[in-house]
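These notes open a run of structures that come right after.
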Structure 1
């Protein structure tokens, strides 16, 4: 993220939530959750949202693939901990969708990220237009 939108740091921004537990295996040599483990929390919420919007995901005619991710790590995270990740859809293109997410431990923001996913045809692997009914489902869940 070139400039972090302050709204992404507020719990009230997010409509869709996913709970995760910091695992001992998430820790690095410094004793805090590794940045790749935190990125996995972001992946977990994207997958959870896709599965809610498209129950047959990822085995359907069209799928979203991640093409861009930008993350800011704002606070250390230690084991043991329960975290909640919030997700909000921030915009659509013809075949793309932008999302914002943040990982919280209690009221502390651990990290925030922005992603762009592109909707592709599962057979041709080429971008296709996101159907309007799918946009509606996604917005109802995480808009």
Structure 2
């Protein structure tokens, strides 16, 4: 997720303006749509952006409360009204099986209550869900197909 200098100042969340990465714009906009949809469908919830998670992780590593290189940073977090923290991932392309397994294993090292992994293809959803089951992570990870809203 990207933020302008003005947006960073107004939000007061300790973020600097992000560099514009053209290759990520479609994904970043879709993540915003997904997080907003999830938040709207879960009354009393709030969202934490990937950049906010990264800042928090750096602080934890600096403070010695987190090991560097462990776990995975999600595309965002959905914090439910009861304070349950859910990692949210959005996959808009298919990854190799080995990469998907690494992602599943990395989330197994995290303390998220759940991981909600969304893909934009039912074929990818089925393949990822199978990998999640084989890695015995289906007790905390779910994979679903999500359709981004049309842009116009």
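Numerical summary
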| read-out | value |
| --- | --- |
| Among 1, 2, structure where FRET efficiency 1/(1 + (r/R0)^6) of positions 21 and 125 (r between Cβ atoms, R0 = 30 Å, to 0.05) as derived comes to 0.70 | 2 |
| If semi-axes √(5λ) of the Cα gyration tensor in Å is computed and equals 24, 20, 16, the structure in 1, 2 | 2 |
| Highest-scoring label, criterion being relative contact order in percent (Cα under 8 Å, 6 or more apart), among 1, 2 | 1 |
| Structure (1, 2) behind the derived value -7000 of helix-only ellipticity at 222 nm (-39500 (n - 2.57) for each DSSP H run of 4 or more, over all residues; to 500) | 1 |
| Kirkwood radius over Cα pairs in Å, for residues 53-100 alone derived as 14.0 - corresponding label from 1, 2 | 1 |
| For distance in nm of label points 7 Å out along Cα→Cβ at positions 29 and 61 computed as 5.2, the structure of 1, 2 it came from | 1 |
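All of the numbers you see were taken from the coordinates with simple rules; none came from a lab. Small disclaimer: the values here were computed from a predicted structure and weren't measured. Cβ atoms are built from the backbone, for glycine too; each structure is taken alone.
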